[in-house]
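So, here's a batch of structures to check.
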Structure I
């Protein structure tokens with residue numbers, strides 16, 4: 001391989017993804033056409049088709065790119081002992097992945113019906129369940145299972161619900177992570193039965 005930098009297809013692909021996601025958020029997935037995406041990019045529809053055949057292809061590629069870190073968390077977590085420290089590290093890594101995927105989460109929040117109909121909705125559901133399986137004990141009581149699901153949804157909701165609240169985005173993310181860690185800590189060691 002030569003060391004001369006060459007333009008990568010990924011640059012155009014990334015631009016298409018960015019513009020498409022922007023339009024999907026602004027006007028909704030259903031109301032955005034491939035023609036509009038091409039016009040916004042100042043490319044022909046044929047140039048767009050070279051990279052993506054459908055809007056769903058674009059959305060799926062965005063989802064896969066932004067969720068690659070989640071796949072890495074799942075792989076890492078499977079090889080770790082089920083200690084509280086491991087569970088906290090999973091939450092920290094997931095929080096970082098969510099920060100990188102913030103534009104996608106905005107889209108998903110505002111286009112829930114569409115997301116449910118597309119393959120990404122199914123994939124997202126299974127990834128959340130897989131993450132919960134890593135942070136809950138195999139024989140966890142129902143209340144502790146709820147705590148573990150709630151921990152992940154706290155981080156999701158923290159991104160969405162706190163988006164318009166006053167304050168630094170990083171502080172909001174840290175606050176949601178702190179609450180998620182508290183929930184998982186309680187689920188990990190629930191203490192004596194009431």
Structure II
């Protein structure tokens with residue numbers, strides 16, 4: 001385990017290899033799971049404000065689910081929110097192109113229509129962040145069988161989880177944090 005400021009980082013982030021392989025998994029993380037993408041409180045307001053811009057990139061069923069359930073839903077854990085689902089799966093913000101599931105929010109971002117790329121939990125995956133009662137953040141590697149191709153590709157290319165997720169780690173925690181993590185990983189190697 002590595003500790004940087006108020007973050008406890010699992011060794012798996014620097015020991016395991018990972019690189020998404022959309023051609024193999026077909027974006028299954030947008031389609032499978034027990035609930036939608038975990039959301040930060042500040043992202044709720046963002047989803048409210050960008051919905052009309054993102055809407056053209058969503059499926060009819062996704063739009064219907066959002067209009068019936070809301071732009072996000074509260075999950076069974078108090079004060080936790082997630083993206084809305086279509087009939088308990090998939091995420092209401094997904095769309096398919098060429099047989100691969102993509103994020104409609106990210107599509108609107110890539111076209112320069114919004115400044116918000118997508119929920120940070122999606123961009124950080126397979127890292128899952130949990131907060132302790134003491135205010136620490138735990139960064140853990142979430143193993144999911146649908147990501148087996150990503151593990152294989154990461155191993156072939158020798159790309160560590162934290163290296164693959166450099167941009168979202170910087171988005172969430174800043175350049176200084178990433179440089180400290182990189183230095184800790186080099187030291188432990």
Structure III
């Protein structure tokens with residue numbers, strides 16, 4: 001399993017590099033990324049969150065807590081069963097909002113364990129991406145799926161969910177953030193120099 005980097009590590013603030021080669025190395029890495037996602041019991045995980053500065057993320061909507069609420073989406077303009085397209089490996093993804101509706105909902109992040117805050121996100125999005133074989137695809141989705149896409153895409157741009165918070169919301173979690181940053185600093189100091 002790959003180690004999930006925590007708040008305070010430099011890779012989380014760096015814009016990730018575009019993937020140029022759709023090869024065996026990418027497939028091996030993507031499998032490890034997915035295994036780490038399952039181990040950590042998350043919905044999504046971006047490559048920078050495991051210390052790899054590449055424009056790749058994985059989402060698995062089958063891992064959501066509320067399995068009663070349906071996941072509304074189309075893949076390449078077709079309605080398909082969720083199991084057919086999950087896990088979703090998105091390489092060099094680009095998303096855009098559809099419409100003006102913004103939804104406020106609580107988010108967490110595997111790089112910010114135990115920290116949650118309300119974040120405003122576009123309710124509906126279009127995602128264009130390449131799969132692990134280099135084939136282009138388009139997903140149109142809303143709700144939690146759209147939120148996950150925006151959250152993971154942010155990681156590829158060096159943006160964390162706490163960067164999207166209002167001052168008041170940031171203030172509420174300030175103590176937890178400072179504690180996590182201190183723990184991260186201590187962890188990094190304890191690691192052997194490469």
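What the table shows:
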quantity	calculated
Entry that produces -24500 once helix-only ellipticity at 222 nm (-39500 (n - 2.57) for each DSSP H run of 4 or more, over all residues; to 500) is calculated, selected from I, II, III	I
Distance in nm of label points 7 Å out along Cα→Cβ at positions 55 and 127 derived as 2.1 - corresponding label from I, II, III	I
Relative contact order in percent (Cα under 8 Å, 6 or more apart) - structure with the largest value, from I, II, III	II
With Cα Rg over 2.2 N^0.38 Å, for residues 47-94 alone derived as 1.67, matching label from I, II, III	I
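The numbers here are math on the coordinates, done by the rules we state, and not lab data. All values reported here derive from a predicted model rather than from experimental measurement. Cβ atoms are built from the backbone, for glycine too; each structure is taken alone.
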